[in-house]
Structure 1
Amino acid sequence: MIQTLFGAKEREPGLFERLKAGIRRTRETLAERLEEVFSGKVEIDRATVEELEAVLITADIGVRTVNELLEQVRAQLDRKQATNPAQLRQMIRDHLLQVLRATERPPATVTEPPMVVLVVGVNGTGKTTTIGKLAWRLRQDGHRVLLCAADTFRAAAIEQLEVWAQRAGAELVRQSPGADPAAVLFDALQAAKSRGVSHVIADTAGRLHTKSNLMAELEKMCRVAARVVPGAPHEVLLVIDATTGQNGLEQARKFTETCGVTGIVLTKLDGTAKGGIVVAIARELGLPIRYVGVGEKIDDLLPFDAEKFVNSLIEA
């Protein structure tokens, strides 16, 4: 079973193949370079470990994770417990999986709908597109979904969300550009309650995490949501562009401090060779990865499966 944002689901047919194709560039960096490191070696020595360190760092897995892993590897070598490439490859797989599974947590549940999801992040990460794809997934499962166009700083953002609402078969609440985002969210939640909507997904302005006034606006939206729907927002998803690599970590920290991020959506994973940032985010922030984006199509947002992701990274 996969723990998606909206509950446990059976593993999707072809998920491994789609994930493997989606992280092709990262796999070329990691799995294929691992092949180069291990090629022709019957036994592992200290020089091999140094080569391994460079490969893992390049994949953006994160210094802390790499150091922990190599410490284990060296200890095993000293005790003669791991001496060949197959054993070392298994150690890498097991450690990465352990890091990712340590952050897993059940998705939020609500006793009375609507479930409220706030989607946050900086400019250009793909928030609006992610919202549309999430709405489409929910609609495929038979849910009634309402999208809230609370990014009122850009008229184009409202129009883009309207297009996605139509594509996904979701309802939309919007106001004029420049309206108070918290007021738009208030109207959306009131509408959802009166219409019997099961899920509300709110877009927010792409804001730099260094802008204190914009971050304060997010805090206000969270307070308004809680007044209308007890416990809301039930989930706060931070959308991070995978191509930003380690820079995404600082974004995540600031948003977590401000609005209690509960999970990560990592977009554009197909466009980077540094997909190891998935592991770094999990290790440094203790946040679960909920979904990964591996393409432009409406079904290219995949529920994250730690085991399949690690296998996709390690297998050549």
Structure 2
Amino acid sequence: MATITTTKAPPSAPDTPGWVRWVNDHRKWLFAAPAMTFVAALLVFPLAWTGYLSLTDAEGSVRAESEFVGVQNYLDVFSDTARFWPAVGRTVTFTVVALLFEVVLGMAIALLLWRPFKGQRWVRVAILMPLVATPVAVGMMWRLIFDPNIGMANQILGWVGIGPQPWLAGQHTALPTTIFIDVWQWTPMVTLILLAGLTSLSDEPQEAARIDGATTWQRFRHVTLPLLMPTLTVAILLRGIDALKTFDILYATKGRGGGSFHEVETLNVYAYGLSFDYNEYGVSSTVLILFFLIIIGAMWALTARRKEAKR
């Protein structure tokens, strides 16, 4: 006769308190909460305080009493055709021109470094050297090179019979010169991003296009560029926003922005001058809030373009 064995059920665990279950279910958020709270405070408080100052007539001493003026500062800034709107134009010009050159040159250099050749490692190191130095150090270095009296740039021009140029002091040369400095330093960053994207591409589409008789330009235009477009969009997004906020190179090469014509006074430099030269904190905060909105708009546009590129 068969024997039926039964397994004794283990003793039931005591009921877990509800708050313990809630902690277990949300522990990933609880662990990250202190850091997230700290970062949010660092972001929200300065922005809120700047927004409040933009609605007051704060000036002079930071301890001086200020009155609430509403949107008057914004109306004054929007009607400032002597400093604000020219600064907006320089900011856009600096960003667009610098970004255009950096993307084109970065793409060309990345394509050259894509395929292996003798000494490639040392060429990569040499090209990436500008990224090692800080922007202020780069600005001071180029300021000495473009010095009208002792700078190497004018000495080289003298060797070919061209007179000295006011590189960083001329009304029509200061902004192009600072754009050149920015391109010199940050093109390697774009090169590095695009080179990483090129390295990750498969060789099969290239080989298929080569077998079909496509030329080098046709392979680049119809194969490489479409495949690289998501990486290119990321490079444009990162470098474009960074170029829009450029301050250190401009300040290091031109002091506080500008000589008699304010040749390189972008919105960053303009807001800095209002705060630390004229102590007009309310107007300066207004410029910064408007600049912040411009940056947010640029981020939104570039992000939307990136999503379209992924489709």
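Where a number appears in this text, it was derived from the coordinates with a stated rule and is not lab data. Just so it is clear, the model here is predicted, and its values are computed rather than measured. Cβ atoms are built from the backbone, for glycine too; each structure is taken alone.
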- Query: Which of 1, 2 yields 65, 50, 26 for Cα extents along the principal axes in Å, for residues 34-185 alone, as computed?
  - Reply: 2
- Query: -16000 is what came out when helix-only ellipticity at 222 nm (-39500 (n - 2.57) for each DSSP H run of 4 or more, over all residues; to 500) was calculated for one structure; which of 1, 2 is it?
  - Reply: 1
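Out of 1, 2, which structure matches 19.2 when mean count of other Cβ atoms within 10 Å over residues 106-113 is calculated? The partial results should precede the final answer.
On the way: 1: 12.6; 2: 19.2.
This figure was derived from 2.
Can you rank 1, 2 by FRET efficiency 1/(1 + (r/R0)^6) of positions 98 and 298 (r between Cβ atoms, R0 = 41 Å, to 0.05) and just name the one with the largest value? Don't jump to the answer; show the numbers that get you there.
On the way: 1: 0.75; 2: 1.00.
Result for FRET efficiency 1/(1 + (r/R0)^6) of positions 98 and 298 (r between Cβ atoms, R0 = 41 Å, to 0.05) over 1, 2: largest is 2.
Where does the value 20.3 come from, among 1, 2, when Kirkwood radius over Cα pairs in Å is the thing being computed? Don't skip to the answer; put the middle values down first.
Working: 1: 20.3; 2: 24.2.
Computing Kirkwood radius over Cα pairs in Å on every structure in 1, 2 gives 20.3 only for 1.
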- Task: Assuming 1.4 is distance in nm of label points 7 Å out along Cα→Cβ at positions 50 and 290 as calculated from a single structure, say which of 1, 2 it is.
- Result: 2
